[in-house]
Structure P
Amino acid sequence: MFVVLLRFSANRDRAGQFMDSHKQWIQRGFEDDIFVLVGSLQRGLGGAVIAHNTSLAALRARVDEDPFVAEGIVSAEILEVAPTRLDDRLAFLGGR
């Protein structure tokens, strides 16, 4: 599983121009069964995504397609997490 941190850059003021296409990118992630959670980093720092059912290389390619990333509105950091213990409700995150 992966945690993607999308932190605003100096180009943050351009986010409004690309918000609709960013939301479409998020929707595709859910439709493709890759994203399981998307939310805002508090204090307006950016956003975060929890992803699964993908490889690191494929997720990097997907993240690069985010208009916010492509336009330099956010910088992306992908953290790969190897769960060793999960609540039963999250068992689906244990494998790829």
Structure Q
Amino acid sequence: MTPEGAVKKQIREWLTEHGAYHFAAVQMGMGTRTVDLLCCMQGRFIGIEVKRPGVLKSSKFQTLVIKEIINAGGIAFVTDSLDYTVQYLQRHHLGLYNPET
């Protein structure tokens, strides 16, 4: 598994544990391209572009998609770790509960 793949796996597991719907789009050259993970958590739409550890730079296209999601009222960001992702979501008051409780 690539370093980026390992981060994606950690994030998907965390999202599942916290009751989020998430979908990892497989880009096949058809349809609209998007970021790595599309999520819904506590009624908020979230787009996450995952990079390998130490890299927080998105491509021009990924930056455009992130801006489109934000302009539509969602949350979108680039991450390189589970810790960064959790901190970012907590700043937006997300992920602070467990659906089991």
> Comparing Rg/Rh (Cα atoms, Kirkwood Rh) across structures P, Q, which is largest?
Replying inline: P
> A value of 28 was derived for relative contact order in percent (Cα under 8 Å, 6 or more apart); which structure in P, Q was it taken from?
Replying inline: Q
> Taking mean count of other Cβ atoms within 10 Å over residues 8-15 from the coordinates of each of P, Q, which one would give 17.8?
Replying inline: Q
>> Using distance in nm of label points 7 Å out along Cα→Cβ at positions 40 and 72 for the comparison, can you identify which of P, Q gives the largest number?
In response: P
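Hey, helix-only ellipticity at 222 nm (-39500 (n - 2.57) for each DSSP H run of 4 or more, over all residues; to 500) derived from one of P, Q reads -11500; which structure?
Of the options listed, only Q reproduces it.
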>> Quick check for you: by distance in nm of label points 7 Å out along Cα→Cβ at positions 16 and 48, which of P, Q is greatest?
In response: P
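No value in this document is a laboratory result; all are computed from the given coordinates. The shown structure was predicted, so the numbers you read here are calculated from the model rather than taken from an experiment. Cβ atoms are built from the backbone, for glycine too; each structure is taken alone.
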